[in-house]
1. Which one of 1, 2 has helix-only ellipticity at 222 nm (-39500 (n - 2.57) for each DSSP H run of 4 or more, over all residues; to 500), as calculated from the coordinates, equal to -12500?
2. Once distance in nm of label points 7 Å out along Cα→Cβ at positions 207 and 223 is calculated for every structure in 1, 2, which label goes with the largest value?
3. To which of 1, 2 does the computed value 13.5 (mean count of other Cβ atoms within 10 Å over residues 95-102) belong?
4. Suppose you compute Rg and Dmax of the Cα atoms in Å for every structure in 1, 2: which one lands on 24.5, 82?
5. Given a value of 1.00 for FRET efficiency 1/(1 + (r/R0)^6) of positions 247 and 415 (r between Cβ atoms, R0 = 25 Å, to 0.05), calculated from one of 1, 2, which structure does it belong to?
6. A value of 30.8 was derived for mean count of other Cβ atoms within 10 Å over residues 319-326; which structure in 1, 2 was it taken from?
7. Compute percent of Cα pairs over 19 Å apart, for residues 71-126 alone for each of 1, 2 and report the one that scores greatest.
8. Among the shown structures 1, 2, from which was the value 21 of relative contact order in percent (Cα under 8 Å, 6 or more apart) calculated?
Structure 1
Amino acid sequence: MPELEQTALGNGIRFLGVRDPKFKTFRISVNFFLPMKKNRAAAMAMIPFLLSRASRKYPDFSAMSKKMADLYGAVVTAEASKLGDAQVLTLSAAGISDRYALSQEKISHELANVLCGMIFDPLIENGLFPKDGFEQEKRQSLERMDAEYNDKRTYALLQCQKLMFSDEPAGIDRFGGRSAVEALRPEELVPAWKEILHSSKIELLSLGDCDPQAVCSGFQKAFSGIHREPETCDTIVKAPSEEVLEKTEKQNVAQGKLVMGFRSAINLQSLEWPAMALMNTVFGGSPSSKLFLNVREKLSLCYYCSSLFDSMKGGMFVQSGVETKNFEAAQSEIEHQMSEMKNGNITEEEISSAKLTMENSYRTVMDSLWSLENWYVGQTYAPKIKTPLEYANQISKVKSEEIVKVAQKIQPAAIYRLTSSEEAKS
């Protein structure tokens, strides 16, 4: 079993070490949490990508690449994401376990030092990040947004979330939005970097086969020299209401998209969360779900039809690929299947199958350090950090009446339709 070690490193800084010798590699992840704010989201989102390029000690691509090669092909990655109403800025590094180093090098310690250099001593000249790096990351931010736009399944989901959370921080684009990225100026980035170090809540993770203390010590020393006043990262969880927001958009697409958003007042901090998570799986979270077997297979109304649950916001989203002529019928059948859930028309076979799906999914998390990183970052606001196996055990104990009870608390909140324009081919 993996060993979990938690330590407070300072004001708003938590270290979590998950040591598991079954892996031959390790992963270090530094995650900065800030309240999502429209006027700064674009600048904040670019920082981890700029930091991952170089540091003062390794000031260019060649120097950094050589150092990574010396560390047996270690890699550093960056990401900007959202968790509830928080913007999450991540720098991660991965390398082979120290026990496989040919000359007993302390790879985990060395790689932690490289990350510290990127975060605390980046390449800044005359008060600015290098211009070429800024321009390249700006272009790549726009390309990431283009990729989301071109993937219509992803695009439709994001549009429904934006509609449903339009008056909440969660409705802001994780990269800040195209116009904000295009308007970014180099002078904005160094102040943004300083604000991140000063104001963010920080989750530092050490995962896999490495000594957590070898990672922790360097970061603890680095953070001790930073004056910090972390901002509170609360997430709004709105109760369901009678209002249903709707939006229809036309594009040159061959397949329409229907995304339906639902609200509940149940999120990861609620005692009813396990029942809600299982309810989502019975409803639309697996190949044996009601949506898949009825809307897609039995009635052939959709090319795909599934649901996902936002554990932070207490929202559920049904995604489907639909021909324009089937929009109304698909929506009606999705609503009918939700009524079936609320009325308790759920078989023990459906529940058993959903439990097995979720338990297998939780066990799969433990097979990948990347999955474990996502898991424990997602646990940031949980009342108590739990392992995937602990959650699997909770799910196994949920009863059918608990599923019905949480289903009855869900109400429609948003409907987004992406339909084909007149020029689109059928």
Structure 2
Amino acid sequence: MTLRNTLLFAFVAALIVIEGMTASWNTALGILNMGLISAILALGVNMQWGYAGLFNVGIMGFVALGGLAPVLIATPPVTEVWTAGGAFRLLFALLVGVGVIALAIVLNRRLAGRTRIAALIVTLIGGFFLFRALLDPAVEVVEAFRPATHSNLGGLGLPVLLAWPVGGLLAAGAAWLVGKTALGLRSDYLAIATLGIAEIILAVMKNEDWLARGVKNVISIPRPVPYEVDLQASAAFTDWAAGFGADPVTASTIVVKLLYAGLFAAILLLLIWASELALKSPWGRMMRAIRDNETAAEAMGKDVTRRHLQIFILGSAICGLAGAMIVTLDSQLTPGTYNPLRFTFLIWVMVIVGGSGNNWGAVLGGFLIWYLWIKVEPWGHALMGFITAGMSDGPLKTHLLDSAAHMRLMTLGAVMLLVLRFSPRGLIPER
């Protein structure tokens, strides 16, 4: 990296260190951990947009699918539901649904004319009623079991770290389905299609309690690092913390966040290494050639649609991996928190500000924008408190104080405008 790029990363690192020295190291490490995950998300979107020019605004859906993986992989199975037979009936109903779709695809390919239309209508309508007739009773059995704590199938009880690649695979599978149908569309239609599919994914997660408890949330998801209470109960750890003059409670939270930071940093470094190798390879040069001029690339014999599908799947898989990491960090899945503002708009700002087409730029944007996202709101409240300190109580003062929450959006918009004005290709532009 050049000296300028090194200074930019040093500046962001200094912001986090200053946060730890002036506020608390817990907050600083929290920003660092989510900054690492945000950088991974930005890398995934940068692959799609920076490498291939694919405008995906359905990032939220792939992150949510990745977040589903720790529930399905790491949580213990609800054995009572399985022994009662509800789970097997539900899985059978899902297999019937998949079979109906597969049959419709075969009929669509092998038949023609009015025969094909009639066969598809009979298959899809009849299959839908058969699917619901099998699914609804099974769902009632599953969701009726201890709705306050369970009402779902549970998971496989495997180590939670296995859920991270599975989250990537779930997102990659969804990206394949989306790409096979939507990648032939123009860029604006692709954006609409991906946004709609993301909302469908989220609607399913919110409403199908048997899958992951819907809006009732899943808590106590296993973690790959020790729990704070376990560290506090360890005499060796409390003695070690006392040697530094630290409170065991504070020391335990800092140690846990440092362990998470080590895991996340290892994943990020591995992804950067792989991304840099890919970008500098003949494959990477081909992707950029397709991005810059699809017609010329097709004239040279390149399968543009296939390459678009390839990069769309890779970028979505990285977003799914990051989604699984977020749920593991929080130790809970809360579908209600997935919204386009945080999981789509914010990630796009990271890529644009950092520099699309440049992996290091995406990483820088991930750290910088996440830091601002966390810190601007308290700064806004402090600023409005200072401005209104001499004002008498009234509607204007109340309005100004209430408006402080919107400082995030105003600041991010201002940052993006400034970067686009003075560095249109981002803080670390593509070479």
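1. On the way: 1: -12500; 2: -24500.
Structure 1 accounts for this read-out.
2. Working: 1: 1.8; 2: 3.5.
Checked 1, 2; max of distance in nm of label points 7 Å out along Cα→Cβ at positions 207 and 223 sits with 2.
3. On the way: 1: 16.0; 2: 13.5.
Clearly, the read-out refers to 2.
4. Details: 1: 23.0, 67; 2: 24.5, 82.
Considering all the candidates, the number was obtained from 2.
5. On the way: 1: 1.00; 2: 0.10.
The correct label is 1.
6. On the way: 1: 19.4; 2: 30.8.
Structure 2 accounts for this read-out.
7. Details: 1: 45; 2: 50.
Top value of percent of Cα pairs over 19 Å apart, for residues 71-126 alone goes to structure 2.
8. Working: 1: 21; 2: 30.
Only structure 1 yields this read-out.
None of the figures in this text is laboratory data; all of them are computed from the coordinates on show. Being a predicted model, the structure only gives us computed values, none of them experimental. Cβ atoms are built from the backbone, for glycine too; each structure is taken alone.
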